[in-house]
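Please go over the structures that come below.
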Structure 1
Amino acid sequence: MAIEMSRQGITFNQEFEMTIFYKGEITGRRRVDFLVEDLVSVEFKARTQFDDANLNQGINYLEAMRLEIGLLFNFGAKKLQFRRLINSKHLNPDC
C-alpha cells in the first residue's frame, strides 16, 4: 500500500501515532496503519470476518483523531472485505 500510494503521489503517514487527551490530561496513544492526506484513517485486518470490535475500533480512531472518514480492510476472509467508516461526531459542536 505504501509503495503504491508513493507512486501515485499520495501523501501519507504509516503507523501514525497520536496522543489522546481527556480534559487536558494524556490518557493514552493510538496508532493507525495509515493516515492518508491527513484526512483518512486506513486500517488493515487479517480476520476470518469483521466483527463489532473491529468496527468500533475504527470509529474510535476517527473520533480520537477528529477525522470524518476511515477505511477498514480485511484480508483474512475468503474475499477482500472493506468498510467505509463515518465519524458522525465530526465537526459537530454538540458531541
Structure 2
Amino acid sequence: MVKTYFLLAPHLGLVKIGCSKDPLGRMADLRTMNAATVEPLCITRQPEAKVHAMFKRFRKHGEWFTISPSLVLYLLWLGETEAAERIESLLQDV
C-alpha cells in the first residue's frame, strides 16, 4: 500500500510531500541524498494528490511546499500533534 509522507527541511522552511510503498526507507534515502538537513514529520494514508491539491498555493518546487499555518492545522487534523508543533515552532522563528 502506498502511503504519503511529510519530510521537513527546517533550515529551508520547506516540507516535501511524497508517496512511497516504503515511506520510512524513502525518507531515509532522501536524508542521505539531500544537501540540506531533513527530518521525517509523519506518514499518512491520505492520497498524495489530494494533499498536493490542498497545499498547491504553497508549492515551492516539485513536491516541496513552504511551511504554513494551514499545514499546522492539517497535521493537527491528522492527529500528528508533534509534527504540527515542530512546524509551528518554525513559523514562530520567521
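Throughout, read-outs are computed from the coordinates displayed, never taken from laboratory work. These figures come from a predicted structure and were not determined experimentally. Cβ atoms are built from the backbone, for glycine too; each structure is taken alone.
Tabulated values for the structure
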{"item": "Origin of the value 20, where relative contact order in percent (Cα under 8 Å, 6 or more apart) was derived from one of 1, 2", "result": "1"}
{"item": "Source structure (of 1, 2) for helix-only ellipticity at 222 nm (-39500 (n - 2.57) for each DSSP H run of 4 or more, over all residues; to 500), computed value -6000", "result": "1"}
{"item": "Ranking 1, 2 by mean count of other Cβ atoms within 10 Å over residues 14-21, the structure that comes out highest", "result": "2"}
{"item": "Distance in nm of label points 7 Å out along Cα→Cβ at positions 22 and 70 from the coordinates reads 1.7; which among 1, 2", "result": "1"}
{"item": "Source structure (of 1, 2) for log10 I(q)/I(0) by the Debye sum over Cα atoms at q = 0.15, 0.17, 0.23, 0.24 Å⁻¹, computed value -0.63, -0.79, -1.25, -1.30", "result": "1"}
{"item": "Read-out distance in nm of label points 7 Å out along Cα→Cβ at positions 6 and 78, computed value 0.5, structure in 1, 2", "result": "2"}
